[in-house]
Structure formats: C-alpha cells, structure tokens
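What follows is a group of structures, each given as structure tokens.
Since every read-out is calculated from the coordinates, none of them should be taken as a lab result. For clarity, every value in this text was computed on a predicted model and none was experimentally measured. Cβ atoms are built from the backbone, for glycine too; each structure is taken alone.
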Structure P
C-alpha cells in the first residue's frame, strides 16, 4: 500500500532503545512526516511524539532522563504522546522489573498512574507472538468500535475498528493502571492484561504490542494516531 500524503509532523524519540527504523517506516506509511531525534529541543515543535522502546524499564528510564521534563510538559499541553511496548510501560509510575533485576526502584513518567508487573510463573515469558485485542472503550486510537458498519475501513483505507483483531507482542511485564478507566483494550495471556492504555485527557496513550510489526491492524492504529495528531493541532 502506498504511503498517504503527509498530514502530521511526528518526532520519534531516540534515547538509545527501540525499533527506530521500523517505527519510522510505519509512521511514514501512515502519512506522518517523521523526525528521529535524540535532542529534547526538537520535541516541542512536533504535532505528535512517539516513545518507542525495547529492553529493561530501568535502563529505559535512565536513557530517557534528558527527555523527562519536555515529555511531561508536552503531555500537560495536550500534545499526543504515543508509547510503544517499553515506551508504554514508561508512561506508568513504576515497574516490578527493576526490583526483579536487583536495580531497586525506577521511576516512570507517571503520566498514567500505575505499575508494571511480571506475568505469573505459570506463563511462558516473554509473551511473544500474535494475540487478540479486546477493545473495552472508545478512544481515537481504536476508532470505529461503535457499530458493525464502522468496522469497515473508509474508502481511503483508513479508520475502522481494531476490536477482535490481532497484534504482535514481545514482553514479560504488563501495565496495571491505578484507574481501570485508563484501560482501552485488553488481551488474554492467562490473565486479561491492558494492551492499550490512555490517560484521562486522552492525549497520552500506549500499546503494549508493536503496531509497526502488526500488519494492517498496526497500520490502522498508526493512521488513527496520525489523524488524531492533526485533529489536536
């Protein structure tokens, strides 16, 4: 499928962890103009911010330290902030992963209050592969859940619902927000865990799965994100 006309300028935060190339390509296919940046000064001018991530929570927060203030400021200002995989977990307050690794407490961004916990011992970790999304409430990232008709993509191939669709996961920890209303979608892996979360204002959100590796379902989510960035300008 050909890339759409660019409609939003998005900064992908390069803090040393993450599938930056595949995230960038996915966003470009979704119609975004993408700047990959390790300079916190580039973030304030963006229509949207993407915080990708692969690896350990503590290392992620250490590396992202120079970005903490500007991410908090932009989230408060209403800029769409999208965390992917580890990036989603970093949106929360803390994680068991630091304790498990003997690294003590590691503070997340606390933009969505809550904690990341490890899957129970009876589950194989990491949870890896394709799994189903169960959309629990409306949010621009999962646009189109209100009716059967809205599940069909629009004429330009955008929009539609991700409810019941499959996405690609690789993770050993999962988010438990303090407020259950922060849960946009869940996925079953021995327990129903939050696979999409969002703050109360709706502009800070994340996916535990990798949309850039999730085929047409992931592309639909990235297009919804780009459209949301345009709407919030």
Structure Q
C-alpha cells in the first residue's frame, strides 16, 4: 500500500513507523523545516508540505492510495484551527480530481464535537453540540470530509485525549486530585492510547470502512465513550 500521512507528529509518526514495519510505502509530511530530520527515519519519504501549494498537494495525492490527515492547530486561536483543519480539508477535496488512484481518506477528529455530557456516554449517533468556536470548526471540518469526498471512501475517527509513550497523565491526575467529577469510577474515560489509534486507523483502512467511529478507551461493561471536558 502507498500512503500519505499529512501531519507526521505524535500519532502520525507512530503510524508511519507501524506501516514501514509492515512494508508499506509511506510519505510523511510536516509543515516545519526543523522537523524533517525527525520524520525522515519514520517514513519512506519525508516531505515539507505547504498546504496552500495546490500543485505540491496534487503531486503527492497522485502517488498514493490512502491519505491519513493527522493535522493539529499551531495554537489555541480560532484562526489556528481554521487554518489547520478547514483549509486542509478543502485543499484535499479540491485536489481529488488529480488523484485517480486514491481510494480512502481518513481524518482524525475529536470527541470535543459532542460537547459536555457530564460523564454520560455518547456514541456516533449522539447529536453534536460543540461548546467552543474551535470545536465548531472541528464539526465543520467533519462535514467537508463526509460530503466533499464522494470520489473515494471517507472515514472520520473521533479520538479522546491522546496518551501513551512520552505523554504521562501524571500532571492531569495531579491537577484533578480532590476534585469531584461527573460519572462513576467504573465508567470509561475520554482517552485514546497512541497504539489504539494507530491500530484503529489501520483497521478501517484494511476493511475500507467509511463513516464515523469513536475511538476511546472503555471498560468491558460499556460500549460508549464518556464525553466530559474534565477527563
């Protein structure tokens, strides 16, 4: 399989490594010159990407069968979110006509699109109620992927807060020490482990599954992920 990972950071780097070990051809991108040296050992080819350069994007898409979009906002401001998420989605959508071999696009979104359910479960059919302008951008971005990619399979994976190697939860747990949170101690939490996210991306691509999927940790007795901004 020939794949393009747009955003080869914490999750994208782990995915690139996993696919390289499986023998896949992987193009990994970054928007920062100083990170090219980090991406190079992980991917078959490391590329400095300017998402506004439509010719560069067309050339990259023309080489691959699968695109995974793992972008992150450069900052917390609304314009940072629009630039990272919406502009990338629209740019890829416009370039699809030049990518006849492209069969699937996977975009990782966030459970933030659900809003705050105070510890109650939420599944893929739960109405979206973003609480912030930034979360609303994520919802709008999902709409682009769901309705602007008719030429290929489009898949959205809604992740909780990423954790795993190099991302300890110690600081979060320490900050919340003594606080009373919604839900119960037996409820699943709104977290997604790096390895689980990598395997989920690989799984939906192997089966060419389209649509929306929540990818969060859960207990054996629950089938829904908890949605709470405190977890």
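Summary table below
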item: Entry that produces -6500 once helix-only ellipticity at 222 nm (-39500 (n - 2.57) for each DSSP H run of 4 or more, over all residues; to 500) is calculated, selected from P, Q; result: P
item: Structure with the greatest value (metric Kirkwood radius over Cα pairs in Å, set P, Q); result: Q
item: Read-out P(r) over Cα pairs in 5 Å bins from 0, in percent, for residues 29-116 alone, computed value 3, 14, 25, 26, 16, 10, 4, 2, 0, structure in P, Q; result: P
item: Distance in nm of label points 7 Å out along Cα→Cβ at positions 13 and 69 derived as 1.5 - corresponding label from P, Q; result: P
